[in-house]
Structures are given as structure tokens and as C-alpha cells.
Structure P
């Protein structure tokens, strides 16, 4: 088990090189329960987002966070969506059902189904001139139809422009600011048309047409209807003058434009299906350079970066609404709704550069720069926060004013040592998103005195030993932890005591030693003294006893107790030793001759699970009569099969044989 002290946690929190913080690419994102995406509309009244799924034949409604609030199924091939003027209905074009389906936005249920005729296959929708217009047809032949829902019964009209044969059901676009303008474009590549219609008379009267455009994956009218923006193959989103479809200067984006959405104030969101490079470009009204760009992430780090499909962008309705909604997907057909906040504001970057090291209570200087695509007004104020061991929640310092070029600097005298983080933030304004950056400096701290006694000592098995950790001078923290780590992989390193040292700087704990043990004292440090550790390693002998049996008497002689055996009996030597898996005892056998003991070859015998080892001494003991012998059992660190105890020798046992 790992334990992070307060100082360690703060060190991790504060550790950083010069950091540059930028706002996240999206405020929220959530995976959608769809396998495709045909269109997206946003209901600002109920704050709901509707996404069509042609593959599964359904429309999914979510709240603004992406949580599903309802689903309408049985809509084969459903693609185009259109929100009614009163936000009470979402119309969905279902080519597989040859119908346009009305969905109640409050209950997310199907309310009405309008049949458009066998083989029509309506796919795309737009509201203009008080009617619901739909693009329908096959890949080879596409047409425009209308549905008048103002009377008691719906009135349908097909083939509104028989003079234009669109390859595929045409995409449609309209805008409330020019209620009688309808634009159409073909989704197929060859012989594609772009058309503009006047629908003020109840029918679609073509006012302009442009051919050989190539496939169009999305189109949108500016709020006043004077310009039409299309997503076509190339490296820009095309701009057209609506009155005569004269091509104007476009928006430079990236190859494979896929989507376009225009906010009520004229802000243009231009998307591409290009991964890796910026995939979404935001242009303020009248500007041809971006105010902001987005690159979709590698969602699952397996199936690749997300892409933006055709018609998968929508702004929140209403003037001043800042939310932009995008549906992206990866190669595994995982679709994600992304809600982008403040997309019309330029990204703000705050870089902070503090010195790598500094001396506590000595003045230091922090520098940095605030940058953005849009110029900042004069006198931009930046907030400064210092976070250190004395102020882990942060302490507000005097604000700093950026110069005209965005650079800034300030001085500070850090009262605490350790990792000190300086965070500089810009709150944001009408034109700029908020931004923040930080950097940390390693401020010096004194090294405390920390010791643990008993290092190198060896104790008897089961001995109660008192260990004392001593802590010298510190600032505020007087707490010490004592950890005991017995040798052997089966015993964990364990904290055995934690507390404040006494008036002498001491903290003690008594341990029952049965193995060699490393005892470590830990001090977490404080704002003026570094963290510290001190260790003491002590030894613990094993418990070993030896007994002799099969003798006929025992007698103290020759300065020892001797066991006497008849020559017909084999001595049995029983050893009891502290058990450890795989442990063996060293058995030594010696004979006395002319005043000296001479050793035989020692041998090792395994202990049973009960810690017992029995050795019987066999042979022709008639030849041993009159000789003196002795035996000893020992634990030898390393040679006895393990290294968890200190070498321990048992007592010698003496014996002799008689006739």
C-alpha cells in the first residue's frame, strides 16, 4: 500500500515546467446512441438537440448536455430535419417511408405523418414562404416539392422546378431573415446544380442557377439571405451572391469541406471531415480570417481521430446565443455530440515563466505573455494566485496589467519553500475567451535532522525492542511516521506509529522482533524544512532448541552435561527452530581427541512445517565406546534457505557410548 504524505501530494500537484493553458476544445461531449448522423437541429425553447440516424431509422433528442430525453423510431432512412417557427414541431424527412413526419418537441413523440407519394423518397427540408419544402428523388433524378400546412388539410406540390434535374434529392436552405428565398444544391458529384428560388408566390420560381459545381454536402444562407455558403470539394467553403449566384471570395478552411452553419448574428462555422488538422473554423461576421479553430480528439485512442460529417453543425437559435453543436464520429461509427461554448470568442493563451529555483524570503520575478487572435484592449488585468505549502488552496496576489504587446511581469517574495506555483488568469470579455497559465518554482528549504536508533544491533527471537525516532528543528510540522518492514516477501511494510514528537523531539514505538527488520522514520516536511527519511536495520535471531533422547542416563562431567548411551542404542537429536518456508538447520558433529574438538562434515536438514528436525546417529557404536562427541543445530543466514533472520547457533549437546 502506498501512502502519499501531504507534502508528496502537493509536490505532485505543483510539479510542472512552464505551462501554457488554453480552454478545452469543447465544454461537454457525450456519445450518442446512433450509428449514423443525417442532420441536426436545435430547439432553443425546450433546449433540446435533435439528431437523425438514417442507418437505424430514428431521431434522437437530447438535452444540451447530450443526455437522451427521447427517441422516435420507425423512420426508415430519416435524414433532413426542420424546426417549426414556433419551436413546437420538428419535421423529419423519411425517404424509406415516403413521408414527412411531425415530431412534438415537448414530448418527443410522433404527432403526424404526411405521405409524399410512392417512390418520392423525401430527404431534405426547409421552411420558406410559409411552406415546408422538401428535396426528394433518386440518385439520378432529384426534385423539389412543397407541403402547405396552413389550411385544414395539407396541400402538396411536386416537381416545382421541372427545368432542373438534380442528381439526387437536393439539399435545401432557408433563413427567417429572407423568408421568400430558398436555395438548393445536389449532393451527387456529376452534373450537379446549385439553384436559388423565389417562393413568395407559393411556387418555387428559379432566379439563379449554377452548374458543374460538384457534390454539395451542406449549404446555409446568411441571416439576410444575401449570401449562400456551400461545402464542396476543395480547400475552401464557397460563397455565392444569392441574387445571381456570382461566386465571391470564400472562406479558406481545409480540403473536404463537409458542413456549414451560420448563427443569427452572421458568425460562420465551417467544418471539414479532415482528421488531425483543424476540422472546424469559426469566422466572425465580415471577417475572412478565423477567430477560433478546433481539432477533434482521438476519442478512444484506438479507432482514430473524430471527423465531422455533412450537415452535422447547428447553432443555438437566437441573437447572442453562443452555443455551437457538432456531431462527430470515428472509424468505429461512434458518434459524439459536442457542445462548444463561446465559439465566437477568440482563444486566449497565457504563458507563464517562473525561475526554476529560488531562495525562500528572497524576491523573484515571474514573466509571461497573454496572446489571442484578436487584439486585447489596453490595460488588460490579469489575476495572480500563489499556491504553496502554507496556502494549499491558493493566495491571491496583486493583479498585474499586461503591456500593449501582451507581456507582463511581477515580483514576489515566497514565504514558503518547496514547490510554489504561480497561476495567472484572464477572466475573458466579450471578444476573448478566458485563459490561464501557470509555472512552478522550486523554493529552497532547510534539511532537518532525523535519526532512528538501534541500527546494526541484533536481538534474540521475540525480543521487545524500543525504537526511537528523533526529529530536530522544524517550522510547523512536528509529526513523524515510523514504518517497520520485516524481511521476507510475505510481510508488508507497515506504518506502526504516527504522531507528534515530544518536547525532546522523540517518538518511540516498541516492536516484537521475530525477523530482521528495517525501521524507517518519515517526516513529510513543512514550508521551511524538506521532507526527510531515516532508517535503522536490526537483526533478529531465530529460536532454536535441541534435545537428546534414547540415552540411559545424563551426568555432569568434563565440565558439561553428558548423555550416556549403550552401544546398542542410536542417539536421536531433535531440533525445534522458528519455521519459515524452505528453511533448513545446519547440523554439526564433532569428536574430542587429545584435548581438542575435531569437526566432521556438517550437513543441512529440512525443518517440518512444525519447525522440527530429527536426526538419528547410526553406525557400529561398539567402536565409539569411550569416545566423547558433541552436536549442534544452527540457522545460517543465506545457507539455511532464507535470509529473513540473523545467524543463530544452538547449544552444543554432549554424549558418549558405554559397553
Structure Q
């Protein structure tokens, strides 16, 4: 017999594929796991139990399509929102819950998209504006004016100023002379090449283009711009008059423009609108209509609603070469039609199609893109799905055409070319049913959250600079299935918001739930900032012996905590739960199991041979914990009857919160010899667990 005490001091490879169970030569084998459920690998090599999900409120639709989007103004929790779209409405959520209006009612906006189109909405944000596109409607712009004041309006596809009307002080039509004015709308700019409309007698309309040198910007509020006769004067709300006192054109500041056409491409309209949106070099980028799935349109520089492709006639009186800031139309070439599937602005405009990935740029790193310098170059030929790509540091993560692989497009340091290795290569079994949505939480640990087509939740701790790509699987308590996700900044890091489908009273229900990230613990007792229950609800107030308001969960068995003490599991009856004691703070929710099972142990033998295939017996295991309590361990695979308690909880509600354990815990394990060389750690109680390392004692035949 041989004895060995291998140390497993890192789990930074996450859950590995069954295909890897024979690869003891692989560098990731010894830091990988055979199963890793409801644990999150941390950058230090440890794993921490994920926190639970908070019940926020019922979704707009009990069973229909729902979509979550994020609105992140400046990466702070106070100005970040989760947008819920469903049942013809839009609602707004922050860390404090749903946004209310001045009447203390839920603030809602009507949306123009039918339920079947919600999953195909794509967005791009610019400050307080969120551009939203869908093939069924024109592009829309969501604007925030305050916490509970938003507008959702179609994007104005016109040249800048085409609807700005010159008026006299008595609000009658103007002539363009001194003393008259026009209104500059909120979040807009007036500068050279902008136009104004003058309505003459009988409704006659004439447009003039400004060629002067003034630039005026507005913020959250509109401004009235007045005309003056003395160009030498500088004022924040004045520009030169169009006509001089003698009625002649002020040619130093204005020129006559022709009657305008619409600034949108003629190919758009009637269920044939762009499907994708982004920004590149201060241009709004729209792409892929039903009839032209390979075409990209870029607006004029700084004018996001102006897609005129040649404005040289404005300056020169005849159509010539397009100006550098004119709009661009670019169609991808190829042997077959390859629809665009995603776009993102990195160093270049990166585009994925169903057959290849490419970049669009000027052809030179030193020049900006112009109508005469717009090129596309193929980068790879893997093919993409329509799941939105995620820009993480200097890499772009996108889903392959099959929907079962995620690739990380990045620049190779040696060749300076883009490469796209698989992010899911060592965990291909987790994405077998396909990926439906992705969202990246940068803080605190950098986790790429993914929703599978079957509603299961996956995570990948992704820190490319540290060579960490660790996949983990999350099974929600109560049988919840995830429909849609979004990530926004929160108090302890980036928060994951979800629409979760559950069964209440035998009927489907959809719930908005929030996953608060793991926060570094510093105390010696359980804190309410860390709750290890799913879809949890809280009561806080005067002492009570029962709680009510749980009508939707009638008949459900919920886990109950009272004043931070674990009361066990109780069934909801008559819309409530009797505690059997009195308490100030009560938490109820679904329990879930966190499970860690390292790979098959490979042990060094004195004769230099491998221990794989030999009979082995895990005699004991020593685990090093950080701020943990509860849990159990068994030799072999996950078998309910074989577990031994690790940090048993002995607590009465009157004794206060339980103390958390930091240190080593060794436990001898029953069981005979088997060929797998496995042990399993799990946590089923609503308390934290962080495992730093494991040292099993193994006997080999």
C-alpha cells in the first residue's frame, strides 16, 4: 500500500469537461473541478459560495417574452438602471427597487415593439441617450432627464436643424434678421454646416446653411438663440443674422441651401429597418436590414440622424466628391450572403457574420474613416450567432454560429493580428444546449454570466491577464429558470439582474430577481449583506411570531432565518409561515446546494507510474476555510447518505448570529476502495462558505 497527501491549492480552472478526465498532463487539470455548482472561482484560486437572489417584484408578463437591458450613465450605482421590457411596457429598476413617479406609482413607458420582437432589440448608449433598434420599427432613442423622467421617441432622421424654425418675438414667422430667434433643443448643438428653416408668406419655406464660426451646445434644457447684426460681438446665445439690415444675405456667415430630402437611406422602411446599432469615430452605425443583411450605414460625423452620403453641393453648388464627414454606406463582399450578427467598437469596428469575422477601418492606423477610405478585412472564418458580443478589456467575446461555443477575439502580441481561441474549449459540456444571452460583471471578480437556451445560468470567471478562465454552473433554488439577464453597477460590485420563470400555485410566474456580488467579509458573524437563499424576501420591524403576504408561494417549502438564526424549512400555509418564536428580522427563500468536486486524484507513486485506474481510498480530507459555517464532505461521488458534517451549526435564536470559522478542518471519511479517487464537498444550509485549499489523505493499492 502507498499513502499520499496531495494539496489542491487552487480551483482557478473551474469546472472541466468529462473529456478532460484523462488529461492529467494538462496544466489546468490540477486546478480544475469535476463538478462546480453554485460556487464562484475567485482570482486568488479559492472558491466562494455564490450569494442568493433577491425577490424584487413580479415581471410585467407572467409567462410571455421579457427582456432586460442596462442603462449605465457613468459606472455608478446612483445613475445606473435596469430596463424591463414586456407586455407593451417599459419599467426602470435601481438598487432601491423599481422607480416610482411623483404619485408614488410604478413609472412606466409604452414601447412600440411587439412581444415576439423583444429578443431582437439591440442597443448602444451615448451619455443620457440609449439608441434602440429592431427590424420592425424605425430606430428609437430613450432619453433620461431625471430619475423618473424619460422619453422614448423615434430617431429624427433629418439633417441637423431641418426642423428649427426662425421666428419673431411675437412667435410669427421670421425673415432671418436681427432680433429674431430659434429654439435649440436639449442635448443638441449648433455649428457650421447646420441649417435653419424660414417660413415666408403663404407658407413658403427656404433653408439656409450656417458657415460661420460659432458653436453653441445645450445640455438638459433647450436654449433660445437670437440673431444679431454685429458679428464681432461674442455672446453665448447669439449668432450672426441671415439677412443684413438692407435685406441682403450675410454671405460671411450664411449660404442658401436647396430644399432638403429626408436624411435616411431610401432602402429603410416598412418592416425593413436596421437590426444592429453602435458607434464608431463619432458616427452612429446602423446595419443589416431584411433586404440588405450585409450592409452597414454610418451617419455623418457628429450628426447621428443624418445619413446623407454627399453634401458637397451645399458648399460648391454642384455635386462633387463626398466630404470627409459625409455618411458612409458599406456592403460586405463574399461568395454567399452572410448576414451581420453583431458589431462592437474596439480599436476598429469589429463585425461578426454567420460565416466570418472582420474589421472595418480606414486602412491606416493614422487616419479616420471617410467615404473614400472605408475598408473591410477578414479576421477569422469561424462564424457567429446573433447573441450580442461583450467587450472585455481588449478582447471581444462572442458566441459561435452553433450557439455552443464562445470565442475571445484579441490581438496576438507576436503577429499583431486578431486571433479567436475558444473560451469554452475545456468546458464544452456546459454550453451544450446553446447560449441565449451574455452579460459581463467586471467587479469584483470579473464574471461572464450566460443564459443557456434551457434557462440554466452559467458563469465564467474571466481575467485574461491572469490566465483565468474558470467556468461554473448555477442551479437556482425552487426550480427557477432564467429568461433574461442584465448587469449594472451596485454597492459591492456589478449586480446581475434576472427575469426568472417559476411555478407559483401550479401556474407560471416570472419574477425580477437580483444577485448581489460576493463582498469581502471582515466580521465574525453572518451579516444580512450576504443572504444565501434564492428569491428571498425580508421582514424587518417589530417582533412577530409569523409572517404573511406569501400567497403566491402557497404550499411551497421555504428556508427560514430569524434574527440571523437558521430555523430550518417551513411550508407556506394560508399565505404565511408560523415561526415558532418571535423575531425582528426574518428572511424566507428557496434553499440551494453548492457543490465542489475536484478532478480524479493523480498521485505520485514510488515506481514512477500513474495512479490512474488503481484502487484508491480517500481516508480523510483537510479543508482550509475562510469565514464559513456548515457544509459536509463525503468520499467518492455525490451520495446523500455518505456525507459527514464539516462545521456543524449548533445555535438557538436567543444566542445571536453564529460565528464564522476561519482555519483548517480535518475529517476522517468512511468508505472503501474505488477507482475514481474522488471526494465531494457541499453546502446546503443558508450560510457562506469559502474554500481555500484541500489536502486529502489517499491510500493506493
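Taken together, the values in this text are just the output of simple stated rules run on the coordinates, not laboratory data. Note that the structure is predicted; figures quoted are calculated from it, not measured. Cβ atoms are built from the backbone, for glycine too; each structure is taken alone.
Here distance in nm of label points 7 Å out along Cα→Cβ at positions 159 and 375 is compared for structures P, Q. The highest value is that of P.
Taking Rg and Dmax of the Cα atoms in Å, for residues 39-350 alone from the coordinates of each of P, Q, which one would give 18.1, 61? Computing Rg and Dmax of the Cα atoms in Å, for residues 39-350 alone on every structure in P, Q gives 18.1, 61 only for P.
So distance in nm of label points 7 Å out along Cα→Cβ at positions 223 and 623, computed for just one structure, reads 6.4; which one of P, Q is that? This value belongs to structure Q. Kindly point out which one of P, Q the value 13, 47, 32, 7, 1 was derived from, the read-out being P(r) over Cα pairs in 10 Å bins from 0, in percent, for residues 119-254 alone. Clearly, the read-out refers to P. Taking volume of the Cα convex hull per residue in Å³, for residues 311-646 alone as the criterion, the top-ranked structure out of P, Q is P, with the highest value. Each of the structures P, Q was assessed by distance in nm of label points 7 Å out along Cα→Cβ at positions 455 and 479; the largest value belongs to P.
Comparing P, Q, where is FRET efficiency 1/(1 + (r/R0)^6) of positions 111 and 431 (r between Cβ atoms, R0 = 41 Å, to 0.05) highest?
Values: P: 0.45; Q: 0.85.
Greatest value across P, Q: structure Q.
Each of structures P, Q was scored by Kirkwood radius over Cα pairs in Å; the highest score is held by P. When relative contact order in percent (Cα under 8 Å, 6 or more apart) is worked out for each of P, Q, structure Q gives the greatest result.
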